[in-house]
Structure I
Amino acid sequence: MKVKKAVIPAAGLGTRMLPATKTVPKEMLPLVDKPVLQYIIEEAVESGIEDILIVTNRAKSAMDDYFDYFPELEHRLYLTGREQQARELKAVADMANFFYVRQRETRGLGHAIARARRFIGDEPFAVLLGDDIMMSDVPVLKQLIDAAEKYNCPCVGGQYVSDEAVTAYSSTKLRKLEDRIYDVLDINEKPTPEEKLSNFAVMGRYVLTPDIFDILDATPPGRNGEIQLTDGLNTLCHARRMIAVDYDARRYDTGNLRGFLEATIDFALKNAETGEWLRDFLKEKARTL
């Protein structure tokens, strides 16, 4: 089982980040010095992914433009002695083979992933959600791919969260296999406290097999009248082995303002150009509060 393809669902309307996302895709909001989506793609590439399908909608052509060459701008940079910047811009387009498909209707994450069937064919593939940014020593997707290839089965990524948080994501029933790796016995979407299976929530990263497509096609609309990926995963884990990785990372939900600001501060502190300045600025600011 070798995972070389990835799907990034990025067709959401970004309603949690309005008004900024009225005309700018939330995935293209700048996180320090590059858009959110670039961090996700870099994680995929560092994990061995070669071909990436981005699921978009009619208002998100900016993503297609960004991960493409811009000869006029590159030429201008060369003329003004900024060759390094020109090379960096071109390298963004060369990170992977990029493909795009539109989700014509907003019918949920499961429906968005189902749009990738022709791109995937009969290969295993990764899914990286466009809101979730990870800070880790080993790329989170690589942690999942290593486990999926070891056990030759689909794999979901997640972490243990609070009682309050688990009701906003999903809940799983697990059986431990080894450190940080579990068999998934059951999973449900946004459970009530009474429906909760555990405090392990699946969040942001998946390695799936093509049999998920037939399952999603047969999955009826669930919560909010949408086709939920979690409902398809629940069917999958009862039909065949599926494992979960408690990934080692700091996760940021950049789809809401608080998570976006947390990520901005933490990534800026690690950035070579801004880290020292921001650290001093925050210390001074804290003294005046």
Structure II
Amino acid sequence: MYHKKILTNIYLKFSKLYVFLFGRKKMQFINDIIFSLSLDAKGFKHYGHLFNSGEKSFIKLIKNEVKLSLDIGANIGDYTKLLLSETNSRVVSFEPLADAFEELIKIKHQYNDRLEIYNFAIGNESKKQNIFFEHKKSEKASLVPNLEEISVIGKKNENRMLVDVKKLDDLKDLFSNQKIDFIKIDTEGYEYEVLEGSKKILDEHKPKFIQIEFGWHHLIKNQSLYNISKLIDFSDIFRILPFGKKLMKIDPSRPENNIYHLSNYVFIRKDISDKYK
């Protein structure tokens, strides 16, 4: 307690000096650089590479804990392959784009006894719905329309096609003989809807780990990490860091943990979360 008080006093003095020097308009570009670097180091803005994002290290961390895993929004199967190669888990993958699904078929030829694949999307209703995409294997394809405000998408998702969408709760028979340990959800802004349509599954299975991608999409949709956390209230929340074997436990009610840059969060069931702090 004494050391914490000393550190707090040092911080307050340093903060006053820093603000005095860098709180001016002409110095904001330096603050922007420091802020951007800090976000990088805290696990934001990492996408497109499972090693750089820290996701490969995360899967290695939990490899002995998962026996049944779901990959929702599998695209061409990079995460599916990661689960199959790094764990002994049975994997069930869902991908609505037909051309991307063809890549999953190739993976199934290699892991036929452990992989099941389904060519439809997961959401909060079972229906036909438009998916918006740039090309037929696009990893940015989304069931969310009007994403022009997101700079990395802009007008790229100009193509659309009707796909089947199903609630995970309507697929309970797929998992009737085994508990779901891990769910990865990467649905380009449709994560909340996936969880809404999975309430019965979540209540029955209480998965050990649920990974979601959080970012700019949720800002456009007026959603927060705090709101999403209410759908998984049996878990603590951790941010995946870019390097290392540790996760960062966070409080979703804190403003600084609702930053709308791409980041990967893992909801870990409370009875086992202490070992990952």
Structure III
Amino acid sequence: MRLNFSIGDMTVHRIVEMESPFLPAFEMLPGLTQEVLDANRDWLQPHSLGPGDVFSLCYQSYIVRTPHHTILVDSCLGNDKQRGRPEWHLKTDDTYMRALAAAGLTVEDIDYVMCTHLHDDHVGWNTRLVNGEWVPTFPNARYVFSERELATAQAANERSPYAGYTDSLLPILRAGRTEIVGDDYQLGDHVRILPTPGHTDGHVSFGFGKKRDEVVMTGDLIHVPLQMRYPELSFARDKDPVLAATTRRSFLERYCDTPTLCCTAHFPTLSAGRISRWGAGYRLQSFD
């Protein structure tokens, strides 16, 4: 399982928190047929497709070290959080922090935390519990939230308060650590936002590199490898499945057969690689 990549003047680290079964294939991808699943079973197993035809997901952050900043993209699940899924609920393990240390980093080293969207499994380590209070995990970091995404989360919380907003977003806002950005956001000459709506209204991806997108982070634009081969297969929980499919194909086509390192949020091994063409679709191949 490769955890580190060197690309141009940048280094990328995978910070893996957990891999676990998620949902049955036909529940996760309502457009999937038995014929398509059977035709792809050999290459999906055992990493992506497990026993009982249940898809597994990896929960991971990526840290990009540019010449100017150390940036963490998506902060996974977190500890001590009240969550609906048993494997996410009230975790107390040290896996994430050990992975951070293995990359030679501490929480103090992170300059920016950038969230592709604000679902619970992408914001959990935004905060940690200290003496009964939720405080920013990365004390020196600015937290970058899409303006549209944050507005949606705030509106949802006003309708029905939920734990993820209370424990992982509100403490960051109150601490004054946020940068609320539009679709034209850039950070210096190495970082830019890539609007990728569909999974949520304000979902974004991120591109890194001085002269081109040498590295891209997909967030939940893509959940499982089968969606690369068949981009029109949208996740059951996408806010706008049709838009998600259109955005996904456009993104994959843009970076297909280029040197760009594509870092997916939820693929088990292989999680990061180059996009290549596969018939009418695409696949992720090892980055050499």
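Computed values, structure above
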{"item": "Parent structure of the calculated result 140, given that volume of the Cα convex hull per residue in Å³ is the read-out and I, II, III the choices", "result": "II"}
{"item": "Computed 21, 20, 14 for semi-axes √(5λ) of the Cα gyration tensor in Å, for residues 107-226 alone - originating structure among I, II, III", "result": "I"}
{"item": "Test item: semi-axes √(5λ) of the Cα gyration tensor in Å, for residues 43-90 alone calculated as 26, 17, 6, pick one of I, II, III", "result": "I"}
{"item": "Value 20.9, calculated as mean count of other Cβ atoms within 10 Å over residues 67-74, assigned to which of I, II, III", "result": "III"}
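Bear in mind these aren't lab numbers, they're just calculated from the coordinates by the rules spelled out. Worth saying up front: this structure is predicted, and the values here are computed from it rather than measured. Cβ atoms are built from the backbone, for glycine too; each structure is taken alone.
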